[in-house]
Structure I
Amino acid sequence: MPADDRNSEDNLMLLCYDQHRVIDNASMWDRYDVDMLRRIKREHELRIRQLTALRDEDRTAVLRVVGAIRGAGVTVNPQTVAATLLSDSRYPDYSLIGIDELEVDLRQLPGEAETADVYWLAGVAMIKDRLRLLSARIASESVQHISVFAFARIPFLVALGAELDDATPVRIYAKRRGDDEGWGWLPDADAVHFEYAIHRVGTDPQKVAVMFSVSGSIDTDRLPASVGASTTVYEVRPIGVTPNPEVISSQESLDNFASTWRNLLSHIEVDHPGTEAIDAIPAVPITAAVTIGRAPMRNVHPTLRVYDRAADGGYSFALAVTP
């Protein structure tokens with residue numbers, strides 16, 4: 001290569017002295033060949049272009065919710081959060097620093113093993129308490145976008161969704177399956193559509209239940225005793241796809257789920273006037289659980305009586321979520 005080309009911007013890498021000694025050593029040329037060095041240079045320059053292109057309006061307040069699911073927990077570290085947001089052309093707003101960027105840690109709640117009443121009550125109280133600061137920031141207009149990274153029991157996530165102000169844009173990030181799969185949507189995932197249908201007509205028009213068959217199909221023989229013959233039962237499920245844990249793998253699929261759930265709420269409002277509570281039996285991924293709680297409108301839609309799947313495959317009442 002001519003000397004002038006060697007010093008061109010396209011051929012330049014700035015390294016520390018010790019790093020230069022490594023890649024310039026002839027014994028390392030098989031490992032640090034031209035292709036590898038150019039790849040490292042491309043990736044670094046792309047990262048810098050992404051970072052320097054971010055604007056003030058690309059800031060997002062990070063809400064992390066970590067809990068135990070049958071004894072297993074997942075941590076959401078700041079490095080993972082930053083990398084996930086950067087791929088979405090956003091960056092974390094650290095104005096909430098000092099409280100772990102608004103982390104809700106449900107892992108030490110008492111009664112998790114036996115899912116006692118105190119467990120659910122304490123968890124909801126913690127969620128409400130931690131989100132008061134976020135609400136104050138929203139009111140002062142210092143928070144204009146929220147990014148949610150959550151891993152907890154489904155009823156808690158429904159309660160979390162109900163606490164998120166519908167007027168503030170919210171992005172809910174999916175936990176990819178597997179220990180090292182990270183967070184975020186799958187770029188090539190298909191957009192899945194959803195539908196709702198009446199599964200059973202009850203004798204009391206004011207008693208309503210909704211089965212969310214998304215990550216799995218709900219066995220109607222295992223419905224709780226409170227959802228008896230007097231209750232009209234609806235079911236929300238994907239169209240043309242067997243319910244499975246990866247049904248909602250794209251933002252468009254989650255948006256389609258939210259739209260179907262809102263349409264069902266409007267249907268219930270018209271066909272079941274006077275209904276004060278809806279029994280919600282969810283078999284859903286994390287992102288859909290937050291959406292279930294976020295969709296109902298305050299002072300308009302009924303309370304959600306959320307059930308939790310028991311170890312024996314049945315469902316037991318966990319908590320009530322008021323929009």
Structure II
Amino acid sequence: MIFPIRLIKNNTDIKFLSYRRFCFIVSSVLIAISISFLFIKGLNFGIDFRGGTLIEIQKINGDADLGQIRESISNLDIGDVQIQEFGSSSDVLIRVEQQKGGDSAQQNVITMVKEVIGDTYEFRRVEVVGPKVSSELIYNGVVAILLAIIAVVLYIWFRFEWQFSIGAMLALMHDIIITIGLFSILQLEFNLSIIAAILTIVGYSLNDTVVVYDRVREELRKYKSMNFLDLLNLAVNSTLSRTTITSVTTILALLSLYIFGGEVIRGFTFAMIWGVIIGTYSSIFIAAPVLFYLNVKRDWSDS
């Protein structure tokens with residue numbers, strides 16, 4: 001006999017909307033903190049956005065000696081250099097700031113680093129990003145996020161009603177600002193993979209929000225005289241089991257990637273894990289309550 005997996009019991013009656021004011025205050029504080037840190041500390045842009053040279057090396061035998069590598073490279077006079085362990089104790093990541101003199105200067109840096117490191121290390125990856133390319137990447141990343149939000153607003157508007165599109169947009173902006181703010185607070189590296197994670201978060205959050213909104217529309221057609229606050233609670237509760245199972249299974253998969261996937265994708269998976277959590281929260285406590293304050297009309301639900 002097969003038993004269905006249920007993390008949430010059927011016919012739950014949690015008064016989610018009764019916490020709307022508290023959640024709005026908490027979210028407003030988190031957004032204010034995120035924006036403040038963005039202005040004060042900014043983002044720790046990776047090589048994709050700052051420009052420069054990234055070199056990944058691995059000790060052929062034994063553990064890498066960070067002190068020796070740092071001492072050898074410090075004598076090269078090539079500006080700001082960041083050296084850190086990358087994954088296992090034999091892997092090292094070297095970041096060198098953008099050099100003056102164009103592409104030839106960047107190639108000279110790689111040659112100089114190889115000479116001082118010696119043959120005891122294997123050079124596994126070398127990436128060079130110029131200042132023009134890095135500025136274009138920043139511009140394209142911002143444009144991609146804005147276009148995604150605009151597309152979401154238009155989609156929700158045509159599928160439901162303008163009040164729903166505003167609710168979805170506020171939930172998405174909430175998720176994006178707080179996610180970027182978290183990277184500013186923790187000073188985690190912000191690179192192209194994080195932009196990809198943010199765009200994925202937009203899709204995930206939208207999916208959760210649409211599920212809730214679709215149930216709200218069904219309940220509007222079914223219960224013509226029900227108090228709207230009770231109707232929103234009913235809609236959220238009826239989708240709670242699906243939302244919980246989707247979020248938990250997604251987080252379990254992402255946790256596996258975060259723990260065992262290595263340093264290369266750790267920033268991406270961290271952003272995704274946080275995005276799933278904040279996206280689920282915003283769908284329930286931001287997107288749904290916004291409909292209550294925007295006075296959604298009932299007559300359009302007959303169409």
Structure III
Amino acid sequence: MVRRQTQAVAQRLEDELGDERFSFIDTCQRVREELPRPDLPLVVGLDGGYVHSAAQRSRRDGWFEVIAGKAVPAQGRPSCFGYVPTYDTKPKRRLYEVLTSHGMAANQQVTFLTDGGEDIRELPCHLNPQAEHLLDWFHITMRITVMTNMAKSLQPPPPDPDLELSVATATKLIGEIRDDLPRLKWFLWHGNVFRALQTVEGIIIDLETLQPGDEPSKLLTAASEFDTYLRANAGRIPNYGERRRAGEAISTAFTESAVNQVISKRMVKKQQMRWTPRGAHLLVQIRARVLNDQLADDFHRWYPNFTRAPDTTVKALAA
């Protein structure tokens with residue numbers, strides 16, 4: 001009974017959501033220049049988590065992603081939101097409504113921080129003319145750390161007269177690979193994408209030389225995937241060092257609390273349940289409204305005689 005009522009409320013909220021649009025920019029540059037000076041930038045972080053699917057057949061498969069985000073204004077209370085990308089047909093409209101709820105002006109700067117995943121790469125586009133979409137530093141350094149740990153286990157092949165590669169040459173290549181990985185991180189920290197791509201390409205060539213004709217190693221696969229990842233997000237990599245010194249956001253770390261509250265705490269950690277994309281999506285909408293302290297206002301809008309629940313009750317629903 002509770003589940004049906006929760007889904008019914010969430011579906012009503014979904015029905016009230018406006019139509020999806022390719023672009024939500026409806027002002028020209030001349031009009032924006034005449035507007036008053038906007039507030040400080042609005043920062044939005046997007047990250048994802050995975051939940052068990054109702055169609056799961058084994059422990060290794062049957063998962064789907066839920067995207068969670070947090071919008072942090074310069075002043076005021078942050079708000080969280082979420083959706084299931086394989087189910088939601090209005091993700092851009094949903095994000096736009098979150099931005100407008102914080103009073104986003106047409107000439108206000110908005111900074112989006114994401115992991116650069118293919119499913120959310122285009123989501124922040126055409127929401128605000130002053131928006132910038134940046135790659136989260138945490139996801140970059142996490143991938144480099146994994147490759148660095150893999151490189152520690154590299155060993156030169158045993159002596160073989162049939163191999164053209166000598167042990168001394170292989171040892172030298174392994175040393176260069178291990179030295180290049182910290183250099184790669186340094187280039188990216190300073191926003192030098194060109195040199196970073198050159199470094200990754202050199203690592204891939206060295207690894208291919210170490211393993212001619214063999215099945216690609218895990219490190220070679222990881223380096224090739226990282227090269228593709230950088231090329232797909234090259235325009236979203238800033239000078240992280242400069243941003244850090246200026247006190248600007250470089251990571252989606254502040255989004256982790258939203259991921260935990262919206263997704264993990266209810267769907268993964270405490271409740272080992274299986275979900276359909278629709279069921280998970282609708283529950284996420286209710287949790288976000290409760291966490292943002294908006295659900296009571298929704299009921300009051302629908303039912304004018306509704307009495308707002310005490311704060312203690314609202315906090316209990318969010319637990």
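Details
- Among candidates I, II, III, the computation of mean count of other Cβ atoms within 10 Å over residues 48-55 that gave 21.5 used structure II.
- Entry that produces 11.6 once mean count of other Cβ atoms within 10 Å over residues 40-47 is calculated, selected from I, II, III: I
- Structure (I, II, III) behind the derived value -21000 of helix-only ellipticity at 222 nm (-39500 (n - 2.57) for each DSSP H run of 4 or more, over all residues; to 500): II
- Identity of the structure behind 34, 14, 10 (criterion: semi-axes √(5λ) of the Cα gyration tensor in Å, for residues 176-279 alone, calculated), options I, II, III: II
Every number in this text was worked out from the coordinates using simple rules, so none of it is lab data. All of these numbers come straight from a predicted model, not from anything done at the bench. Cβ atoms are built from the backbone, for glycine too; each structure is taken alone.
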